[in-house]
1. Out of 1, 2, choose the structure whose coordinates give Rg and Dmax of the Cα atoms in Å equal to 13.0, 39 when calculated.
2. From which structure (1, 2) was helix-only ellipticity at 222 nm (-39500 (n - 2.57) for each DSSP H run of 4 or more, over all residues; to 500) calculated, if the value obtained is -22000?
3. Relative contact order in percent (Cα under 8 Å, 6 or more apart) computed as 36: which structure among 1, 2?
4. Output the label of whichever structure in 1, 2 has the greatest value of mean count of other Cβ atoms within 10 Å over residues 4-11.
5. Assuming 0.65 is FRET efficiency 1/(1 + (r/R0)^6) of positions 60 and 76 (r between Cβ atoms, R0 = 25 Å, to 0.05) as calculated from a single structure, say which of 1, 2 it is.
6. Work out mean count of other Cβ atoms within 10 Å over residues 52-59 for each of structures 1, 2, then name the structure with the largest result.
7. The value 2.7 for distance in nm of label points 7 Å out along Cα→Cβ at positions 12 and 28 was derived from one model only; which of 1, 2 is it?
Structure 1
Amino acid sequence: MEILILIFIATIVTIGTVLYSSLAWGLVGLKFYNWFLLPIFIDLPIINYWQAVGLMFFISLFRNHTNSSIKEEYKDKKLVWIQISLGPWITLFIGYLMYIIFII
């Protein structure tokens, strides 16, 4: 019974992490699209939030998600969780700074 509870909790955490990551990166993709692509390519269509989430899913299909150059004993598990949770917001902040400096 305890194993089933652990499997259930692990499944919920995995689903929550995937949802959080995809929705957060979707927001970053939407902001970057509006800030950097639309001013340059005027004929591009305006996309909404859910289209940006789908676009980020599509882009992630072509990314290499493995980092095989680092041995397993040297990988820091805490750093992976920090990257998952703070990565989109740090990227959005840096993009916003670039938007303020170079676009506005």
Structure 2
Amino acid sequence: MISETLKKINALISTAKNLTDIQKQELENLLSQLKKELNLIPDTQSESAQSIASFAEVATREALRSTAQKDLLNLSQDGLDKSVREFATSHPNLIAIVKTLTRTLSNLGV
């Protein structure tokens, strides 16, 4: 399920008409890092890992909309930030990647 969600995010990025090639590459790199970190989460926390992936998908979708809705982007990013909090101690790299992802999405000019 997580891999399917990450594939959807990748598709959103690769087909986005409002991104430069450099921006696409940066987002794809972050997505690759996110995938690696999510794979490190134990199966006992798979629902939490899926929530992170799902919020990442929504945040990416909102950031790439042709008609920007800043309030929806903020809500999705807030959900993404909150979904990783439980991993602050056990997966600090995950926290860093999510922070970078939300900052990058925010800086796309929305």
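What follows draws every value from the coordinates through simple rules; no lab data is involved. As the structure is a prediction and not an experimental result, all values here were calculated from the model. Cβ atoms are built from the backbone, for glycine too; each structure is taken alone.
1. This value belongs to structure 2.
2. Numbers: 1: -22000; 2: -25000.
Answer by label: 1.
3. Source structure for this number: 1.
4. Structure 2 comes out on top.
5. 1
6. Of structures 1, 2, the maximum of mean count of other Cβ atoms within 10 Å over residues 52-59 occurs in 2.
7. Considering all the candidates, the number was obtained from 1.
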